[in-house]
Structure I
Amino acid sequence: MIERISILGTGLLGTSVGLALRGAGFRGSITGWNRGAEQGQLALKLGAVDSLAADAIEAARASQVTVLAVPIFATLDWMEKLAPVLGPEQLVTDVGSTKRAISESAARLYNTPECAAFLPGHPMAGKERGGAALADANLFRGAVWLFTDDPAAQRSAKSAEFVKSWREWVMAMGAKTLDLDPARHDELVAWVSHLPQFTATALSALLEEEVGGAPELKDVGGRALREMTRLGASPYSMWRDIAHTNTEAVERALLALEQRLAQIRENLRTPELRNEFERANKFRRE
């Protein structure tokens with residue numbers, strides 16, 4: 001039974017995890033840590049954590065489960081720091097948006113009978129902006145929480161028990177779980193998550209340059225503009241690590257989109273344009 005959890009990183013996802021755990025009935029202790037004091041204090045005020053730790057490593061050492069809710073490069077860094085100080089009766093998990101590098105580090109540093117367990121995870125939930133102020137206890141309800149667990153992991157009985165229990169708490173938070181190979185995970189999210197983000201970023205940046213100063217923009221821009229550019233408000237700090245750790249898959253998706261846009265451009269006055277709309281409508285129907 002999990003009784004002590006630490007959350008390293010009390011931004012949007014970390015604070016939402018704490019709120020969702022409480023909403024699901026978790027009665028154990030939740031300790032928070034954040035690099036910036038303001039986000040930690042807000043998570044404490046919202047009731048997502050019971051206390052704030054001054055030292056992240058000590059917080060993890062005192063916990064049975066540690067949730068890394070920080071950017072990907074920071075997650076990889078914390079994995080290196082925590083591995084030597086945690087033991088076989090502890091579990092570390094994460095919420096990172098790419099999984100290949102994290103899963104490789106987990107296989108190297110964790111998941112033996114002598115080491116702590118590591119369960120790579122990725123909730124397909126979030127908002128275009130981060131921060132504890134936007135945290136939501138229902139953020140994961142109805143969402144898919146992906147895991148890229150290592151089938152060859154040789155964990156201690158206790159840490160294996162925590163892995164099972166954490167998966168159960170994820171479902172108690174309202175999420176559906178799905179296991180994927182790490183490479184397949186990164187390939188899929190490049191298409192369904194990263195490509196939409198970078199497309200919205202490019203479109204928003206283009207509009208800013210071309211018509212950003214137009215006084216009529218507020219009147220002319222309607223629902224389509226709002227929906228297509230909503231993701232364009234996402235900060236670079238949220239996406240830098242994703243771009244660096246899933247470069248090849250994102251490059252393939254962007255190149256395919258470039259080619260598709262060129263095809264549409266070349267067929268604006270041909271019947272092929274209708275075929276593109278039919279394919280698009282088929283995807284939405286399915």
Structure II
Amino acid sequence: MKKEIMTQKSGGSYSARRTVLKTVTYLFLAFWGLVVLFPFYWMVLTSVKSYGSYNSEYIPKLYTLSPTLENYGEAFTAVPLARYFANTLLFTVGTTALMLIVTVLSAYAFARLNFRGKNLVFVLFLSLMMIPNELVVITNYVTVTDLDLRNTFTGLILPSVTSVFYIYLLKENFEQVPDQLYYAAKVDGTSDLKYLFRVMIPLCRPTIVTITILKAIECWNSYVWPRLVTDDQNYFLVSNGIQAIRENGFGRENIPAMMAAVVVISLPLILLFLCFRRMIMAGVSRGGTKG
């Protein structure tokens with residue numbers, strides 16, 4: 001009887017501690033979520049304030065009683081924002097497509113094909129991740145300039161079609177597919193390319209989609225490289241266009257219009273992540289585990 005009472009007390013005490021811990025955890029996560037989301041809220045809020053209303057606030061307000069969309073119209077009319085969007089879309093789609101082809105074929109070769117010196121080549125390939133990005137940018141800039149590819153989409157796209165990290169991530173995912181499937185396919189006379197497209201890619205689709213989305217986000221946010229190789233406004237991307245908006249559009253002091261342009265530029269990436277967030281998490285977790 002005493003044992004039962006002690007068991008009930010210990011069980012109740014454990015349940016209470018677990019409830020308190022869970023409550024504290026959720027409160028902390030809620031607070032941290034508000035901290036992370038507040039800049040986005042402030043950006044959207046500022047974008048719907050009029051120029052006069054924003055400048056008349058000596059103490060910034062967390063709300064507005066007279067929202068307006070005129071800043072969004074000004075963002076598209078003061079500068080060729082639509083052209084920046086089209087350039088960025090072309091750059092993102094072209095770079096991501098080429099990167100995907102290179103990554104899938106390279107990862108498959110390192111994961112399934114046997115050739116002399118494969119491990120050594122892969123180690124040397126991974127060692128490229130140790131090289132600072134600044135050195136790579138300088139080398140690429142000199143090469144693109146020597147080839148007279150500045151202010152061209154070719155010069156923008158080509159240096160970004162290879163990613164050592166994405167190849168490594170997909171290779172680890174490919175190696176999780178049982179070898180028996182590959183041997184059975186070879187017995188049936190299936191070629192390596194057909195096995196790749198009919199077996200490997202469908203099984204590893206979450207990781208491939210994750211790589212595609214992460215690369216698209218990387219291209220959309222790219223700033224340093226496009227800034228180096230383009231000084232013609234016809235080839236500006238949205239990231240470089242923000243600076244043009246600030247300097248040549250509606251001025252440095254018109255913060256609401258500036259925030260409206262930033263909201264428009266950020267919206268595609270936010271929607272992309274919200275639509276594919278589960279697949280991104282699944283792909284990262286699969287690529288990060290082995291066995």
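Comparing mean count of other Cβ atoms within 10 Å over residues 59-66 across I, II, which is largest? Of structures I, II, the maximum of mean count of other Cβ atoms within 10 Å over residues 59-66 occurs in I.
When FRET efficiency 1/(1 + (r/R0)^6) of positions 51 and 99 (r between Cβ atoms, R0 = 30 Å, to 0.05) is calculated for each of I, II, the greatest value falls to I.
I have -0.57, -0.68 for log10 I(q)/I(0) by the Debye sum over Cα atoms at q = 0.12, 0.15 Å⁻¹, for residues 187-258 alone, calculated from one of the structures I, II. Which structure is it? Numbers along the way, then the final one.
Numbers: I: -0.37, -0.55; II: -0.57, -0.68.
Value -0.57, -0.68 for log10 I(q)/I(0) by the Debye sum over Cα atoms at q = 0.12, 0.15 Å⁻¹, for residues 187-258 alone corresponds to II out of I, II.
Which structure, out of I, II, was Rg and Dmax of the Cα atoms in Å derived from, given a value of 25.8, 89? Computed on structure II.
Suppose helix-only ellipticity at 222 nm (-39500 (n - 2.57) for each DSSP H run of 4 or more, over all residues; to 500) works out to -23000; of I, II, which structure was it derived from? Don't jump to the answer; show the numbers that get you there.
Values: I: -15500; II: -23000.
Structure II accounts for this read-out.
When percent of Cα pairs over 22 Å apart, for residues 27-154 alone is worked out for each of I, II, structure II gives the greatest result. Calculating relative contact order in percent (Cα under 8 Å, 6 or more apart) for structures I, II picks out II as the one with the greatest value. Of the structures labelled I, II, one was used to calculate FRET efficiency 1/(1 + (r/R0)^6) of positions 83 and 235 (r between Cβ atoms, R0 = 35 Å, to 0.05), giving 0.70. Name it. It traces back to I.
Taking distance in nm of label points 7 Å out along Cα→Cβ at positions 67 and 275 as the criterion, which structure among I, II has the greatest value? Present the calculation step by step, with values, prior to reporting the outcome.
Values: I: 4.8; II: 2.3.
Going through I, II one by one, distance in nm of label points 7 Å out along Cα→Cβ at positions 67 and 275 is largest in I.
For distance in nm of label points 7 Å out along Cα→Cβ at positions 91 and 123, find whichever of I, II sits highest and give me its label.
Working: I: 1.5; II: 3.8.
Between I, II, the highest calculated value is found for II.
Each of I, II could give Rg/Rh (Cα atoms, Kirkwood Rh), for residues 107-178 alone, but the derived value 1.08 comes from II.
No value in this document is a laboratory result; all are computed from the given coordinates. This is a predicted model, so every value here is computed, not measured. Cβ atoms are built from the backbone, for glycine too; each structure is taken alone.
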